[in-house]
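Read-outs: derived from the displayed coordinates by stated rules, not from any lab. Predicted model only: the values in this text are computed from it and were never measured. Cβ atoms are built from the backbone, for glycine too; each structure is taken alone.
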Structure 1
Amino acid sequence: MFCHHCGAQVDAGSQFCRSCGKPLAGPPGPSAAAPLPPWTPPARVHASAGHWLGAGWNLVMADLGTYVLLALLFFVLGTVPLIGGALIAGFHIYTMKKLTGRNPDIGDFFKGFNFFIATLVASILIGLFTFLGTLALIIPGLVIAAMYKFTYLFIVDKRMDFWQAMQASHAVVRQDYFGFTMFLILAFLVNVLGFCCLLVGLLVTVPMTFAAVTIAYKELVGFETRTLDSL
C-alpha cells in the first residue's frame with residue numbers, strides 16, 4: 001500500500017507513514033481516502049514513435065537548464081547500485097508535473113525514492129527478462145524491453161506494485177509490439193547520437209527519451225488527478 005499524502009510505500013496495517021510521518025488512517029477528505037478506480041487497458045493502441053520523440057524534444061528544449069541538471073544527477077547518482085529504478089521514476093514524476101502545469105522543481109526528481117521497493121524489484125526483473133530475451137537472438141530482448149517501458153509510470157501514477165505495473169505496461173504494448181519496439185529502437189538511436197556528440201548530447205537526449213515515454217503514457221493511459229495532486 002502507499003501513503004495518501006506523499007506516495008511512499010508503507011507496510012499494510014501501518015498507522016503512520018515512515019516517510020512523511022502523517023497518519024494513514026483517515027487521510028484528509030473523502031476523495032483522498034477512496035482507492036483509485038480499477039484500471040483497464042485502452043481498447044485500441046498504436047505507437048507513434050516520431051510524434052512522441054518530437055514532443056519530448058520540444059518539452060526538454062522549453063526547460064533545457066533543468067532537464068540538463070536532472071540528467072547530470074541521473075548519471076552521477078546512477079553509479080550507486082540499486083537506485084536506477086527510483087531515478088527513472090523521479091524523471092517521470094518531474095515530467096508528469098511539467099505536462100500538467102504543476103510547476104515542478106528539482107526536488108520532484110527525488111520523489112522517485114518514495115517508490116523505492118517497487119521500482120527496485122521492477123528494475124531487477126525487467127533487467128533479468130531483457131537479458132534472457134537478448135540471449136535469444138537479441139530481438140526478443142528488444143520486445144521485452146519495450147513491453148515494460150511504462151512500468152515505472154504505472155507504479156507512480158496508478159500506485160501499483162511492481163508486478164501489477166509490469167502486467168499493465170505489457171497490456172498496453174502488446175496491442176502494437178512492432179510499433180513500441182520501433183519506439184524503443186529509435187529512442188536508443190537518439191541516445192547513440194547524443195553519445196557521439198562528445199557525450200554532452202546525452203544530457204539532452206536522455207531527458208528527451210524519458211519525456212517521450214511519459215508523453216506516450218499520458219496520451220495512451222492518462223494521469224490520475226489525485227496522484228498528481230499528492231506528488
Structure 2
Amino acid sequence: MVDFAQARRIMVDGQLRTFDVNDIPLLDAMDAVPRELFVLPGREELAYIDQDILVADGAERRYMLSPMILGRLVQALGIDKGDRVLDVACGRGYASAVFHELGAQVTALESDETLAGAARQSLSAAGAGNVTVVTGPLEQGHAANAPYDAILINGAVEVRPEALLRQLAEGGRLACVKGRGRAARATVYVRTGDAVGERALFEAAAPLLTPFVQVPGFTF
C-alpha cells in the first residue's frame with residue numbers, strides 16, 4: 001500500500017526543489033493536492049513518478065505533465081490569490097487543483113465532455129469542486145471568462161496560440177512547452193498593451209497537443 005502523503009513529500013523534495021521550483025506557496029500547494037486522484041482508476045501507484053502520465057486514451061490522448069515540468073511552468077506564471085486562470089487541456093484536472101490551492105479563480109478547458117466529466121469528479125474529490133470545467137476547442141480557449149491573468153497549456157505546441165494570447169489581461173502570462181524533440185523549450189508569453197512578448201525558459205519536452213501542431217505547407 002502506497003503512503004501517498006509520503007509520496008507527495010518525496011515528489012516535492014526530490015523532484016521539484018531539485019529542479020529550481022522554489023516558490024513556497026507552490027511547493028505547499030503541490031504537497032497538498034492528492035495527485036493520485038487525477039490518474040486513471042487503478043493507476044494510482046504511478047501518480048508520483050517523474051514522467052508524463054497518460055490520463056485519457058480516447059480519440060485525443062491526454063497526459064498529466066511530469067511534476068518537474070508542471071512545477072516550473074506554474075512557477076513562471078507567478079500566480080497570486082484571486083488571479084483568473086485558464087487551464088487548457090486540463091485532462092482530469094490536476095493542474096486546475098493546484099491553481100485552486102493557490103487561491104486562483106480557475107476555468108479548466110477540455111475538448112471532450114467525457115473527460116471534462118472525469119475532471120469534475122476528480123476536482124470535487126480533491127475539494128476543488130468550484131473550479132469551472134468547460135468544453136470546447138482547445139485552440140479557441142474560453143472567451144466567456146476572459147480576460148485571464150494566466151493561461152497554462154498542458155502540453156506542447158508548434159504554433160503560436162494566437163486565440164489564447166488574445167484572452168490575456170494586461171500583464172497576463174501564458175506558459176507552455178513550444179516545439180518538439182530537442183528543439184522544445186518551456187516558454188512564457190507576456191501581454192503588454194497590444195504587444196505580446198515571448199521568452200524561452202528552459203529545455204523541456206511534453207506530449208504534443210493535436211490542435212497546436214504545425215500543418216505542413218504545400219511545396220511546388
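Here relative contact order in percent (Cα under 8 Å, 6 or more apart) was derived from just one of the structures 1, 2, and that gives 28; the source is 1.
Of structures 1, 2, which gives -6500 when helix-only ellipticity at 222 nm (-39500 (n - 2.57) for each DSSP H run of 4 or more, over all residues; to 500) is computed from the coordinates? Of the options listed, only 2 reproduces it. Taking 34, 26, 23 as the value of Cα extents along the principal axes in Å, for residues 88-167 alone derived from one of the structures shown (1, 2), identify that structure. For Cα extents along the principal axes in Å, for residues 88-167 alone, the value 34, 26, 23 is produced by structure 2.
Calculating mean count of other Cβ atoms within 10 Å over residues 104-111 for structures 1, 2 picks out 2 as the one with the greatest value.
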